[in-house]
Structure I
Amino acid sequence: MTSPGKTSRRGTWLLLTAALLPGCRKDMVDQHRYEPLESSAFFDDGRSARPPVEGTVPRGGLRLDRHLHTGRVDGQLADTFPFPVTREVLSRGRERFEIFCSPCHDRVGNGIGMAVQRGFRRPPSFHTHRLREIPVGYIFDVITNGFGMMSGYSPQIPVRDRWAVAAYIRALQLSQYAPAGDLTADELRMLPPLGRP
């Protein structure tokens, strides 16, 4: 059996140890640090951080291909794509279109998607004469920066995917207004007779 004095000393010792242990811990949050733009006496200019070296470009920010990144060539909206449009590009464009565009524009591009059916303002149909005649750089620019009620999608859709969506929109436009002379005899036989769906 232990004496009451020993138990009391042992309890006091445990309490003192438990109280002092947290003081031995040094977290990074307790270390001195500077907040962004906070002043400092360390550097002669009074700043806590050094300014970027002149001409510094963020990683992935060197956009030398103006056609790819702006949809323009020599300051004018581009009539061409900055890379070849392949079946894979069109497939990717269709996938991105159905995710981001079809809620308003619908899957064919008539402008009567589910969001419009539920009260959003109707966007123009891609199949109007005006939109079939515009340069493809215009389509890319609208996807990137938005227009009217539509906000830009550059944060959500990478640049090459925006071009893929533009290519798919062109394919949709062609699907509704392909000249009969461009079709083969087999393709013409697959069409329904005029006046019937």
Structure II
Amino acid sequence: MEAIIPYRAKRWTRKEYDRLIEIGFLGPEDHIELIGGALIVAEPKGTAHATAVGLVTEALRAAFGSGWIVRAQDAIAPDDESEPEPDVAVVPGTHRDYRHAHPERPALVVEVAESSLRFDRRRKGSLYARAGIADYWIVNLIDQALEVHRDPVPARSARFGWRYASVQVLRAGDAATPLAAPHARIPVADLLP
């Protein structure tokens, strides 16, 4: 009789992941993110996705102004087992503030989603909520909407034990206001390709 060996995946730490990049095992062409200890292949980025990332980046730079950096598709470090590369993240300070470490607590994280919509809602949403990121937006290309996720709360059923208690869906005629830039009103239509 053949013995059954239980399947067990290796959990990676951010330090191990960074070392794989440092030694050249993983490169930009691999499109890999570290999410909750797992190496995940990132969604392919089509033209609508690229256009939306550019539109979101421009709109957030105008909304936040000086003293803030709007980073497009660069890593953040929310915990010791994750190094996601959100489509857009807004962080305080200057670029040199992050020369030795990725930002840990962005003021706003935005994912642009088509085929990754379920993953961005559930897995990344739970990860960002666990990290205490208060403002998480999903530019939903399928429904042509902006999903605004706020108020992180513990939730046993969520992938990483946290979820957002508030989810508001905004359409093209609506406007969104980032928590960290309460003076700004960003038309949702400006974020959609």
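Key figures
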{"quantity": "Cα Rg over 2.2 N^0.38 Å - highest-scoring structure of I, II", "calculated": "I"}
{"quantity": "Comparison of I, II - label where mean count of other Cβ atoms within 10 Å over residues 36-43 is highest", "calculated": "II"}
{"quantity": "Structures I, II, by mean count of other Cβ atoms within 10 Å over residues 44-51: label with the highest value", "calculated": "II"}
{"quantity": "Ranking I, II by mean count of other Cβ atoms within 10 Å over residues 52-59, the structure that comes out highest", "calculated": "II"}
{"quantity": "Top of I, II by distance in nm of label points 7 Å out along Cα→Cβ at positions 68 and 100, largest first", "calculated": "II"}
{"quantity": "Structure with the greatest value (metric mean projected area of the Cα convex hull in nm², for residues 92-147 alone, set I, II)", "calculated": "II"}
{"quantity": "With helix-only ellipticity at 222 nm (-39500 (n - 2.57) for each DSSP H run of 4 or more, over all residues; to 500) derived as -11500, matching label from I, II", "calculated": "I"}
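No lab work stands behind these numbers, since they all come straight from the coordinates. The shown structure was predicted, so the numbers you read here are calculated from the model rather than taken from an experiment. Cβ atoms are built from the backbone, for glycine too; each structure is taken alone.
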